[in-house]
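Read through the structures below before going on.
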Structure 1
Amino acid sequence: MVASSIVYTVDVTDISFVFTNPRHHVEMMLPVARALMSRGKKCQLISLAELRGLESPRELDVPVKRAIPLAVRKSPSAGSSEGATNAGGNRLRHLAQRAVSAMLVPRTMQLVGRSQVVVVPNDWVFPYDGLVKALRDRAAVVLMQEGIRLVTPNGDAYGTSGLAALCAWGEGSADFFRVRGVDPRVIRVTGTPRLDALDPSSWTARGAELLTKLGLRKPPIAFLSNPIEIQGYGTRHGKLELFQSMLEEAEPFLRERDLDVIVKNHLHEDPQEYARAAAKTRAADRVKVLTDVPLFSALAAAGAGIVLTSTVGLEALMFGKPIASLEIPSHGFGFEYVERGAAVGLRSGSIAAGLAEMLDHAATRKEIGDRFVERHVFQRGRATANVADVLTQLLA
């Protein structure tokens, strides 16, 4: 990390929101900050985006303070998706993180100043783990759930750091946190502000534009990936092999139905890796890997979606799209999409049958999908106010 000559002043702020992802973290925090400011509370956003190789947002209507002057990574995907490494690599990474924390935590604490409440999207991974420990004695630390939660092979401890409050997406998440031992008095079911204003119909035109741009005559199947190796599900190479084998097996079905596949990657994945993997299959001419296309445009364009362990499955259901979950070798299906009947299970050896079930019986599964969304996304349209209420109550 390059030392900065910037001098930070300590402001008296009621609530500070700390984030590393200038997209979905800001999308869930900014509406709450705006709501609180309308109530007369002083709020600020503290950006650690450059730590992830991203850029801090500019020209927002809520003050943004940047903790890191320069990007630490060259790109968001660099070093973020390696999956399992050897013990030596883990030790080196741990030492590097400790060195960065030694500088980053004091700087962030200075920016937080005398805030009574500090909101974070994660309390377990670097750099939030060290920051939360440092903050607990001087402020009420609140966790805003950043995405769906599930028991993963890496054994994460998300939500268990001794929080003042945990704003959970829905009753499904509340169940998860209670089972893992979080004090029920801390858990507040609020919903997710990021999805409050989501209106799938407003994306219809952009979905149609995407189809035209891609030269597609009918809605494709969207493969909606995420970096499962970070969660402990094998390696990045293994994930790409799974994607490649799925395409290879699906190829006759895609041609029979005259269907294409669009690939929408997670921010921390490299689309070119998926493009290279797809090019090795017989389905290569049926696959289009998207770059610089909003997720909701892809969902609006798609006729159905295939997911792994990502929140995007919930979003696809909100768009009224049938979904399937691809089985992860040695681990089964991630999250509870298949378990609760919201998704068809795609297994090696029966990919075509699973795709046919997903597409041909979509109408019969819609009611199940709607109930599933209600279980995991509480009071959509009211979540921003719900979170603002929790934070207001914590102010002395």
Structure 2
Amino acid sequence: MPKLKKEDFDREFRFREARREFKLKDGSVHCTTCAKVSDGIRKRRSKFRGGDEKENFCNHPERLIRIKLGEYWSGLFPGSHNIASRSVCDAYTSKPLPEGVTIPVIPAKHGILLNSQTNDILHADPNCPYVIEELRMENAGVDAGCYRKAGSELRDLSDLVDLEVIGSEICEMPCCASKLPYQTSKVDDYRRKVGIKPDGTEPQIWVRRTKDHGKKVSMSPEEAEAVFDLYRFNSPKFRDIYDRIVAVSNHLSNNSNFLGSKPLSEAVNPVHTWGVHHPLKSFSSDPNNSEFWVYDERLFDDKNKPNVPVRSLDVIPEGFILCRDSDRVVRNAIGRYQHYCHMIPGSFMLYGLVRPLEDEPLNEKGVTDFIDIKSASYLGSGHLWGEFGKGFSELACFDRE
């Protein structure tokens, strides 16, 4: 195999500025720590030209000739700076770890987050240079900041599908990037700065994601109904409206299961919607209507929202959930917060019971179940928070000390 000239090697292996890491002056992975780079050779220079300076040379076997890792300038006094501690490439090779330090095993569909990178960057290869250098620092007891030593933690990725959006940045080294086929919701400033794509600025691609429903609680139908009896929170044992709202919120959260994206019939009562569920249109657009639809962003791309009433569609899109506000919970909540603040923007979390749907036209279009809304939580801008349900409807602004 022919060896590469400097320009070809740098292009092939993405020679670039090294990534800096939290609490580390120059990061842990750069040419100075690469096994293929010579230790600094001190070159004698005149005082007029800045005194002595170390030189590092890249001896990678795929290079045609070894090169000095320097940044050059021309002019009246041409010269160069050593950039070995500020540069890196994809051909980086880790030096041997100290005796007794073993490389971790990363199970399939798992990743690793590193303390020195504030647990923000996901790695998937145990031989990744960043993982190896974290082990070296952990063995030496290096301070990673935020009251933590260097170290790592596993992250379970088994519930993800290819191209799913995740909240972590993804390691740019090919060994990790090839094993992490996900989109990131974060803009990676390092990738952006050195021109490595994707860098988190690209438009996100919608991908279908099927998730199991939560099963935190299991109870009889009678017990599930009793969860939504909120009269008890009007008791004088609570100091004020703020205590009551918090108590209701904790009660509903602790006694309900989040909705996954499997068929609604498989959910375990009581249930609640969350951030992946969105109303097809504003709740307030028809406050007298006891029926509305929410869609699950994991199963339905909101760019394809229908412009006609859902009931008029020949087939109801997968991911649409029918909700019925039979107890006027949502309508009461809308009236309350509109009166309080003239419609401050916010969002609802809905709690209720999944029930079989007796509606032949909708049954024929694939809708077999609906959510009977029993309670609603409202979070608005300006610290506005409300809890609404049977026997309890309170709204307050949590902006006090």
Original post:
Here relative contact order in percent (Cα under 8 Å, 6 or more apart) has been calculated and equals 17, so which of 1, 2 was it run on?
Top reply: 1
Subject >> For mean count of other Cβ atoms within 10 Å over residues 217-224 computed as 12.2, the structure of 1, 2 it came from >> reply: 2
**OP:** Tell me which of 1, 2 gives -12000 when you compute helix-only ellipticity at 222 nm (-39500 (n - 2.57) for each DSSP H run of 4 or more, over all residues; to 500).
**Re:** 1
Subject >> Origin of the value 246, where volume of the Cα convex hull per residue in Å³ was derived from one of 1, 2 >> reply: 2
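Read-outs throughout are calculated quantities, based only on the coordinates presented, and are distinct from any laboratory measurement. The structure presented is a predicted model; accordingly, all values stated were derived computationally and were not measured. Cβ atoms are built from the backbone, for glycine too; each structure is taken alone.
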